[in-house]
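J.: Structures given as structure tokens follow.
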Structure P
Amino acid sequence: MNVLKERDEVKNVKSWGVAGYCWGAKIVTMASQEGTTFKAGAQTHPSLVDPEDANLVTIPQIVLLSKDENKEQCKAYENNVKVEKYFEAFDDQVHGWMSSMGDLENPRTREEYYRGYKLWSDFFAKYL
């Protein structure tokens, strides 16, 4: 399977974004560097955050943090991103609230879950 060939054959899609949760956010960072075919990246409750990696990011990023991420490390990463970006800390949400750890029976978690995906949607609508 040639992923790039398959991607290019999708009708009515002119550009692509990349998204990742937890360690998948590291993959987003790696896929957002010079030469990427993606137009924007989205990261939620990122792990494996390395502020130096942010210096290599070349496409707009949205990064949504939970209360459990290392704030200093994430702030340094944010400061090193030189392209358009949106960072927000969801200080009352646990790591994983937008994926497997999201307790959607909890009204507050459900509200923030939907708000997070709305932020992603609006971000991708702007940059793709």
Structure Q
Amino acid sequence: NPAIQALKAGIQAIQVGQAENLRQEIETEGYIQITRMERFLTGLGTIATITPLLGVLGTVTGMIRSFEEGVGTKNAEVGISEALVTTAMGLAVAIPAYVFYNYFVRKKEDRIIEIETLSEQALEILEPK
């Protein structure tokens, strides 16, 4: 749990006689934990954003191919099929990626609130007066 890791860093500071660094240790570990939670979000967000664009690119190239081959020919039908398949595949990847991205962003935000809340409560109790 990221909040527990932040508190653990603060308690370790007290144990080694550095109670004056308590707040800094908790904040530093909290930042490290938040960074760990964010490390895969960028890639997931990029996948969710770019796959529909790749699908549209496939649609455009498929339609260009079908028009180049001429309407009513077998090759034109292949181009239209290519266009539809790439659109469908782009959406099939993007939709779940976007759902998971939003889920993990929300989980990260919840953890940040938890880290902040528990850290402030711990500092009220543990910080030297």
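J.: Given that mean count of other Cβ atoms within 10 Å over residues 63-70, derived from a single structure, equals 20.0, which label among P, Q identifies that structure?
T.: Derived from the structure labelled P.
J.: If you don't mind, there's one more thing I want to ask. Which of P, Q yields 21 for relative contact order in percent (Cα under 8 Å, 6 or more apart), as computed?
T.: P
J.: From P, Q, which structure was P(r) over Cα pairs in 5 Å bins from 0, in percent = 2, 11, 14, 11, 9, 8, 7, 7, 6, 5, 5, 4, 4, 3, 2, 1, 0 calculated on?
T.: Going label by label, the one that fits is Q.
J.: Name the one structure among P, Q that FRET efficiency 1/(1 + (r/R0)^6) of positions 7 and 95 (r between Cβ atoms, R0 = 25 Å, to 0.05) of 0.25 was derived from.
T.: The value was obtained from structure P.
J.: Something else about it: Rank structures P, Q by FRET efficiency 1/(1 + (r/R0)^6) of positions 23 and 55 (r between Cβ atoms, R0 = 41 Å, to 0.05) and report only the one at the top, that is, the highest.
T.: P
J.: Further question: Taking Rg/Rh (Cα atoms, Kirkwood Rh), for residues 31-102 alone for each of P, Q, which is largest?
T.: Checked P, Q; max of Rg/Rh (Cα atoms, Kirkwood Rh), for residues 31-102 alone sits with Q.
J.: helix-only ellipticity at 222 nm (-39500 (n - 2.57) for each DSSP H run of 4 or more, over all residues; to 500) was computed and gave -11000; which structure, P, Q, did it come from?
T.: It traces back to P.
No lab work stands behind these numbers, since they all come straight from the coordinates. What you are looking at is a predicted structure, and each value in this text was computed from that prediction instead of being measured. Cβ atoms are built from the backbone, for glycine too; each structure is taken alone.
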